[in-house]
Structure P
Amino acid sequence: MKNQEIIDQTSAFVQKALVGAEGGHDWYHTQRVFTSAKQIAKGESANELVVSLGALLHDIADAKFHDGDETVGPKIAKEFLDTLNVENAVIDHVINIINNISFKNSLLEDGQTKFDSKELQIVQDADRLDALGAIGIARAFNYGGFKNRELYNPEITPNLKLTKEEYKKSAAPTINHFYEKLLLLKDKMNTPTGKKLAEERHDYMLNFLNQFYKEWNGNS
């Protein structure tokens, strides 16, 4: 099977699988990450098939919607790619991307094993870009509403030293999420293209927060 056919079939599989998913982690999120990953990959020496499959399957079963079980997504991805007779080396690489792409895994303590590759860096940058800017703001509040979280509570300050487990269990107001994750992403980008694209989106979020506080305090 040709690479493009594998990519097309994977795209169709993911689109069907994510019908009814939470709005910040639905097919359109995956589609945006896929598009951004291809854009970033143009300036990098990377395996196009691995990048494409990693982007398409990175959120096939986000652990936060499966009681925190981080094995569901990789299992679904492997079973599907096996049906397409994808090479084992490619499947293993894609599984490593799924297992290591998330922000929470950047909170691993020193000394813990962490996979890295150019393909992971590209897909990770694409995923992080979708957590920034106007889309990032919309996704944050959509998920906050999905979890019935407060928009903002001045009495609950952001925790800037979250561990992976604390991050997973956090039920803090959505505004705190900007400081605990979103505003940290710009400096965690891996690729030159990712870094450049992140700058404008980061600044947009800062402007949003300034306006938010003005309105919150009745000053605008």
Structure Q
Amino acid sequence: MDFDAEVEEVILSDQKRLLVDAFLRYKITDPLKFYQSVGNENGFKARVGGILSGSLRRVLGSDPLEVVLSVDRSELMEKIQEGIDNEAVNFGVKMVDVRIKRADLPKANSEAIFARMRAEREKEARQFRAEGAEESQRITAKAEKERTVIIAEANKESQTIRGEGDGESVRIYAETFGKDEDFFAFYRSMEAYKKAFNEGEDDSTLILSPDSDFFKYFDKKTGK
């Protein structure tokens, strides 16, 4: 025989309220005792409903919500069934099975728990974003540092090469012009003319004494 109980509101050990929808299956083992104690099936249901309610409150009320909703619930059901069986024997009945079909939080409790869970997830998300931003800054700083080092080393190398090139250029010039000092003087004057007269422009003007050394190559290539 089956008995589907009314939904019970049970207060757990952590003071959370739980709506429990349970059913039980029983077997009449002593028909005479059953008839003498409760009369018929309806009479037994009226009695066993209270027994089931008391057993649910006693067993579930001794544990917090996380235990009731965990895999340990099967052990709780065995305790509930044992408690009902101890009393049902007086009616010539033996319990075959006791099950919780559904266990829900009241709406207000559910909303509060969902809000807390949502807040916890948002906190975790903010933490993950903060850790990601910190890691991003660390990677960026490392990359910038490496970039600065690479550029500095490249500049140092280029300056070294440029210095070596300038030194070699000076050496070659000195070696070359040292062989002909007159040509060196003439070459330097030509370079000076080019810079002074802004090569490519027609309105360059210089005011100098005609006998200035600057114009000594204007008259003759010998400088005289």
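If you work out distance in nm of label points 7 Å out along Cα→Cβ at positions 93 and 157 for P, Q, which one comes out largest?
Q
Consider the structures P, Q: one of them gives 27.8 for Kirkwood radius over Cα pairs in Å as calculated from the coordinates. Say which.
Of the options listed, only Q reproduces it.
From which structure (P, Q) was helix-only ellipticity at 222 nm (-39500 (n - 2.57) for each DSSP H run of 4 or more, over all residues; to 500) calculated, if the value obtained is -21500? Don't skip to the end; give the middle numbers.
Working: P: -18500; Q: -21500.
Source structure for this number: Q.
Quick check on the output: 17 is percent of Cα pairs over 24 Å apart, for residues 29-124 alone, derived from one of P, Q. Which one produced it? List each step's numbers first, then the result.
On the way: P: 17; Q: 40.
Clearly, the read-out refers to P.
Throughout, read-outs are computed from the coordinates displayed, never taken from laboratory work. Because the structure is a prediction, the values reported are computed rather than measured. Cβ atoms are built from the backbone, for glycine too; each structure is taken alone.
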